[in-house]
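Please treat every number below as a calculation from the coordinates, not as lab data. All values derive from a computational prediction rather than experimental measurement. Cβ atoms are built from the backbone, for glycine too; each structure is taken alone.
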Structure P
Amino acid sequence: MEVTHSIFDFNPSQKTYVTIGTFDGVHIGHQKIIKKLIEDAKLSNKKSVVLTFFPHPRMVLQQDVTIQLINTIQERTQQLESLGLDYLIIHPFDREFSRLTALDFVRDVLVNKLNIDKLIIGYDHHFGKNREGNIEQLTEYSHLYDFNVEEIPAQDIDDVSVSSTKIRNALLDGQLKVANNYLGYNFSLSGKIVSGEQLGQKIGFPTANIHIEEDYKLIPKTGAYVVKSTVNSQLIFGMMNIGVRPTVNGNNRTIEVHFFDFDANIYHQQITVELLYFLRDEQKFNSVNELKEQLEKDKRNAGEFLKSYANF
């Protein structure tokens, strides 16, 4: 997959099949549209193109600094690449771009820059200034500029019964299994390993503290999770705690991972941790000894889960 970071840098040598959207999560509903795009493009000997945007339009138009996205832009790129796309365009979304009328968008972007042959979109798709463009206008413009439009029927999308909002809510509620089923893959957190206060080391549960740079990345419900990661080409499992560590009067949220049967210095490494199972809510214990007893119980429960986990 070739990635381009602006529409204006994209110069296709042949006609393209295109779909457009923010695709946060690249969930099974998104995948249905994109897989159809790729299959149809191959059958017609055309190139498949996804046009997406960053920052998220809500960050720009509503200056929504509280927005929480399922994927960082890097994670979104990786998920889209895994589907087998030819081209991904990540166009910078700004106020100037938002002022393009529906006609301007079709003529200047789809036709003149993307060299479009066919547009495949989800039902009830809107685009252009104030979201004025709709399927009727697209159909009208497609006749004017000689390209095809296919709208995925509402029934096809509704059968999937999934949305990015449902996934965000599931993650925030601790319903990890629901979220992962909707995503079609395991939700993950990516960041750099930084030094912590070494409390875990002192009680026999050394942890790697993950610092996530992107402040727009959704962090799921506080609590303990079973996780897996690949570090130094080695598949490892462990348990992760998200929370403020109330037992030791912590104030700031931390993300700490204890890996099983693993002993290596991974400070300053960038790692990705996949969340497999929600173990329990965060709790405040009366003592560090009580915390240690709970961590031992968590480890046993994690082991029971992993016995039945397909990849273990």
Structure Q
Amino acid sequence: MVTVQSHVRPGGAVNEDLVRTHGNAVVVLDGATGLSDRSVTDAASDGRWYVEALAEELGTRIDEGGGRDLRDLASEAVAAVADRYGDHPGAAEQDSHEVPSAAGAVLRWDDDLEYLVLGDCGVVVDAGPESRAVLGEGPRDLDRRVVEEMVAIREAADGAVSYESLRERVHPMLVDHRKRKNREGGYWTFGLDPSAVDHAATGSLDRRDAEFAVAFTDGFEPVCTTYDAFADWSTLVPYLRTDGIERAVRVLRAFEESDPECREYPRLKPSDDVAVATVDLSE
């Protein structure tokens, strides 16, 4: 018997993270709306439209695909979403930084536990005495440069700059970085180009060696990597197994709420959407 649990919590007005479970698989997605004032879908945001559409296309192929390669399934799903998105009036006129996209992680289990990670989502597998972390690359280095610029601006002004002002001043950097999406020298994520899936991190473990797995969006990751909550993934995973996802997310939000201006813990957002799924294979 396999037990799957999940939790999604918004970080702002529109939640663009989701979790979908499909028999022997779970999909976690983190949407990104284009960086402009234009939108082409009738959803709460284009990023929300994208993750709903991608989850649907992935789910259909996972349910029907048997043991087919996860990369092939994901590539086909992206192609289908691209066709659907292209049907919206105005989609063809959008620049690359205006088009929605998503990071994602897929876990599938049978005799083996398989994973696929694209963008800056992550997977951690508890394999006995150690935890194996697979953290997708995505725009991590580019985001780090933006945060460093935000810190530099604030230091030059002796701290007298609000978070909102910082975001406005680094917006051109964010646009420039978004234009590097799914291009050589940039970063790779789910978008409208099926070939980007070729850059996904994939792998598998014998199910007998995989007791417990976690898939999550980057909004959850700081509870282990940024805040003084857990030393590493090997300490977070036992907490999730005994105390559950919701309690871990409460810990995360407590740190964020204590630092709303991102001064003690410099970061891109005071609070981000969170989506987490755990798969207990130990039974």
Structure R
Amino acid sequence: MWVQQTFKNSLPTIYVVGTPIGNLKDFSLRAIETLKTVDYILCEDTRTSQILLQNFQINKPLISLHKYNELERSKRVKEYLNQGCDLAIISDAGIPTISDPGSWLLASLVNEEMLKFNLSALNCGPAYIHALVASALVGKSNYFHGFLTSKNQVAKVHELTKIVQNYSDTLICFYESVHRIKETILALDQVLINQPQTLVVIARELTKMNEEIIRGTIREVAEFIQSPEFVFKGEFVICFANSSFKLVLSKQEQIALIQEQINQGLKLKAACRVVSVQTGLPINELYAVFLKESGKKT
């Protein structure tokens, strides 16, 4: 599990920056300032982005990031982060990771155990989009529920169960108040009792000085909110990857997917995490299959 206090540490940062969908005047002052201060900018098309950046006198090295090279870029980005560089990700128009490149790259980086960095979103519209982008969760679609309507715990469990059942293979986001966040996470833990490895992100005070983003499995997060370290301040966004789906893959296919990630530079455990996100298969099962069938030792 990782607790990120974005603006209260000296770690390198990846900023996911929304760009105008048509009118250049929609670009925020903070987005412009951030792009002027980072060391590198990853962009969907360098030619398209150069037009936008030149309009705002932004002169930074550009690195292409598109659907055909996204995971390949992770090795290069890791090198920059290890050097202490700050980076930004932009799309041709709109928000990276939302039907645009970025999600697989961020997922692979966040799942790298030894790599510590901040991941923050800006100029991305409402709070739940900022949280979704900064979560580094991957899914084919997303669903925003707003605030839960249920107040008591039994009804809350029932409401969350319906959401999980109705939106499989989906990134789910909802808001929660400081007074109910603990009970809601415990209810979600109860709903996902058979899926303890479900990835959950809690974000609070987004874009502010006290921005905090908590990433972990539902079990890890449920335990953390009961500890003295959890801060009960601000409004919260909860996101989780409802990966109740499971692809039917042969052991050889599982090994091939894991080996593909290893070839990209990931360690075995990190590779299994990425493939787990892709397939819905448990990380431990993928890990065991790879070790047994490939004949490799830990």
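To which of P, Q, R does the computed value 20 (relative contact order in percent (Cα under 8 Å, 6 or more apart)) belong? Write down the numbers at each step before the final one.
Details: P: 16; Q: 27; R: 20.
Attributed to the structure labelled R.
Can you spot which of P, Q, R the value 3.1 was calculated from, given it is distance in nm of label points 7 Å out along Cα→Cβ at positions 140 and 260? Intermediate results must be reported in sequence, preceding the final value.
On the way: P: 6.1; Q: 3.1; R: 1.6.
Only one of P, Q, R returns 3.1 for distance in nm of label points 7 Å out along Cα→Cβ at positions 140 and 260, namely Q.
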Thinking of P, Q, R, which structure, once volume of the Cα convex hull per residue in Å³, for residues 52-171 alone is computed, gives back 151?
Q
